[in-house]
Each structure stands twice: as C-alpha cells, then as structure tokens.
Structure P
Amino acid sequence: MDESQVKKDVHQDSGDGSVFVSPAFHPLVVGDEEDVDPSAEQVSAIVSILLNAGICCCFVQEFALLYYGTRRLPNDRILCVPDEQHELAVELFTSRCDILKPCGPLPLRRPDLLNHKYPRFKAIGRTDFWLLLPASYCHIACEPNNVEWSQSGLPYPKLPVYVQSLMDTKTGVDLEDLIDGMDLSEEWGEQNLDLEGYTDTKWLEGYFGAFRQDGRDEMFICIDPTPVSRRQMWQEFVLNKQRRMGWKYPPEVYATRFRRHGSKDPRIRHIPGL
C-alpha cells in the first residue's frame, strides 16, 4: 500500500458527515499529499540561512538522537540557537518565503515539551518541518565550541554537552536512548561530565512554571524539580543498559538495545541529511 492510500485510510468518516484525521497523518505532521522528501542539499541550504548570518545553531531532540545512534521516528528538524539571536533567526526564516512558510504546531505533543510555543516552519512542497528554539529552553550553551559537524556537514551539540543538558533537565527517556545509542560507560561520564552536585532545580522550576502559564493543570505536568544527584542519576542510567535490552536483544550479541558488541561509532556513518 503506498503512502497516499495510507493517508486516505486514516481520513475516516466519524458517522455525522465530518472527517476525522489521525494526528499521526495530519498534514502538519507528514505534509501535503504532493509533497516530497527533502534532499541532503536542501536540508543544508536551510541550515545555511542561519550560518551565513553568523548564527550558531545545532540540531536537538529527535534528529540529534538519531545522529547519536538511537532509533527515533523523526518529526521536526529542531534547531537550537542563542537566545539573543532567536528573534533574528525567526526573521530570517520568515523572510525566505520562497522556500519556507510559517505553519501551526506539531499536532503530536510530548507531555514534557513546550515546543508548540515556538515558531515552526514548513518547507514549501516538501515534507520537512523546522522549529527554532532558544538555547535556554534546550539548556545548551549554543556556541561554536559546543558544536560538532556530521559527515553530512550538519551541526549537532557535542556528545558531552548534550548528555549534560539531558541529565541536568532530568530528560530521562532521551538520556537513556543517548546512553544506549553511544554505548556510554560509567567511566566515560566520570571523564566527560560534571557529576558533582545536583540537577538544575532552578531551570526545572522555571520549566514547571512555563507549563502552568501555558494552562496545563499541575496534576498533568510531567516535570519534577526535586534535585537529584548527578552522579547517582548517571550511575543508575548507565548500569541499567542490560535491563533496557529486555529479552529481544541477547547480551552475547548486543552491548545495548541499539548497538552490537564491537560496532562502530554511529557518527562515522554518512547518512544524507543527518
């Protein structure tokens, strides 16, 4: 069954003459029926809009996790930019009406994210969506020294920078995936991370408040500002790699649920557009 048929199948009649569209196949998720996937050159061209203006940026969330060897279903291409340049970045994307147009938020929302509050764009005639986030929201110092470049020439936060941000913000699911994607060890953390002290309570309290301001009932806010020892958190997540593998990944073959024993660093792969 081709994609157009799948799209038709999820546009179901609700019985009263109206049509229900599954959020997973909403045009704000998959694009319009005639849209095509972007080429690697087209992805690079959009990133270059910011780079050519002197704006440091790096991919975060799903595409960063894919770069680091996890398995995620990619949605938006999310770029983190310095707070003081966020407004300029939005203006630049808005001005490129030949290739980008502002659009509504992603219908599928993670309960621990406020991505819908930030400017989102769709590439015209293509399936790629773009989101611009300020660095403070990502808990990343978005500066050249904290960015590395993929084999395709795209920017990502350096591994220690990204791991630290996920730990300090208690973004546990992403942190577990990143640990398993890169098969990180307890020793790696001791050598590359700041494991002294506690998670960033001030940031988490501000994030919790942002959910409240967004109208979320406190009962449904999935943010816990309670400080946790960084070292304790790191040890717990790293030492549970085998548990996360479950029964599907035999330990004699797999080091983690994403990596076989002896497999190469996923960053050396040249995957167009990643």
Structure Q
Amino acid sequence: MAQPQSSIDLYVLLFGGSIAILLLVAGLITFLLLYQKRLARQELAMKQIELNYQRDVIYRTLDAVEDERHRVARDLHDEVGASLSVMRLLVSQLVQSNPVVDPAGTKLKAQIDHTLDTIRRISNDLLPQGLTELGLVYALEGLCEDIMAVTENDIQLLVQGTVNFNARFNLTVYRLVQELLINASKYAHATSIELQITVSTDQFLLLYSDNGIGFNLEEAYHKKSLGLKNIETRTQMLGGSVDFKTQSGQGLQVTIGVPLLNNL
C-alpha cells in the first residue's frame, strides 16, 4: 500500500508543480503585456508632449512673424504713406503757384499716387484689411479682388455654411489661401481659380483648384518646396490634413480638412 501512495504523492507533486509553473508563466506574460502597454502609453505621451512643444514653437514663431508684419504695415501706412501724401500736397501747391512746372509736377503727382497705391497694396498683404473687424469671408473676398485687379486671373469663391472662428484660425486660413493664390499667379500661370469653403458642424473643408501648368509632386517634395511646406505647416497648426493632386500640365487641386472641435 505504501508504493501506490508514493505514486499518488508524486503525481500530486508533479501536477501541483505544473500548475505553479503555468501560473508563473501566466504571471510573467501578464506582467510583460502590462509593462509593454505602460511603455506604449509613456511613448505616446512623450510623442504628444513633443508634438505640443513643436506646435507651440511654430505658433510662437508665426505669431512673431505676424507681429512684425503688423509693425511694418503700420509703419508703411503711418510714416511712409503720410510723408508721400504731404509730398503730393506740396507738389500740388507748387504747380498752382508756378504753372511753368505743371507738366513735370503732374507726372510727379501721378508717380506719387502710384507709389501710394503700391504701399496700400503691400500694407494690405501684410495686414489683412477687415479680417478682425468683419471676418474671414470679407477678408478673403477682398484678397481675391486685389489679386484679380493686378493679374488676369478669374477667381471664383464659394462659401457654404457659417464661418465663425477664432482670430488665429481666421488668420491661418487667410494665409493659406493667400499662399495658394500667390503661387498660382507667380509659378503656375493659372488664369482660372476656384475656391470652395464648406463648414459643417464638425469640419472645415477648403477645396482649391486651378488650371495652371501643374508640377511633379514627388519632385517638389524632394526639393522641399517652400510653398508646399508653408501650406502643410499651417494646416498642421490647425490640427488638419492637406492633400495635393497635380501633374505637369494638369493644374493643381488642394483639399484641406480641419476638425472644428478646438477651433470654434
């Protein structure tokens, strides 16, 4: 009877040992899984912190750029513009008092008027007129009109939905559109441009298309095109995404989508 009892004890010991080993392995696996999840959460948190830091640096850099734009625009308007206006008044008085200098004085007044118009245009490019006071749509309409006035472009702007965002969002979108329109005029040689803005309850959508000469997208990325980089950077600042579609000779299409959760 002693031998069967010893066999049973051995089986119990082996079974118990096997259960203990299985529990130990299960515990180790659980620990490793939890540890990996913890590392993944920490890595994700670090990436988010890094992303927030990079975005904050970009915001501060662009804010500094915008502040400098505003300063230059004010100086142009208040100092240079005012001085030219006084100069024009003096020329007018000189012409009235001395008719002999009238031909030269008339040409000089015309040149001063042209310079004043140029200063107003540059000031408006640096500091969008009406953006703060009258909103994004008004500023974009003015931008389109100004570009059509100095180019042969036909620009169609269509807005659907209520456009009511914070100041930073408005300025960023304005600069995006400004970048697209300037690139279309300077590089794409486009003559027809369509801009469509659609605002829903949770998304801002900007669709752009032109009939310009287009370009090789992969080659432009390889050359790190500043225009494309500016558009991507500003879109990322809004927490959105941008998609470019173009080929040589087939114009350009740009789709910018921005979630509105944090931008209202």
Value -10500, calculated as helix-only ellipticity at 222 nm (-39500 (n - 2.57) for each DSSP H run of 4 or more, over all residues; to 500) from one of P, Q, is from structure P
Re semi-axes √(5λ) of the Cα gyration tensor in Å: value 68, 21, 16 computed from one entry in P, Q; matching entry is structure Q
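Upon calculation of mean count of other Cβ atoms within 10 Å over residues 60-67 from the atomic coordinates, which of the structures P, Q produces 12.2? Working shown, then result.
Values: P: 22.5; Q: 12.2.
Working through the options, I get structure Q.
State the single structure among P, Q that was used to calculate relative contact order in percent (Cα under 8 Å, 6 or more apart), giving 13. Let's see the in-between values first.
Values: P: 20; Q: 13.
Considering all the candidates, the number was obtained from Q.
Read-outs throughout are calculated quantities, based only on the coordinates presented, and are distinct from any laboratory measurement. Remember, it's a predicted structure, so these values are computed and weren't measured experimentally. Cβ atoms are built from the backbone, for glycine too; each structure is taken alone.
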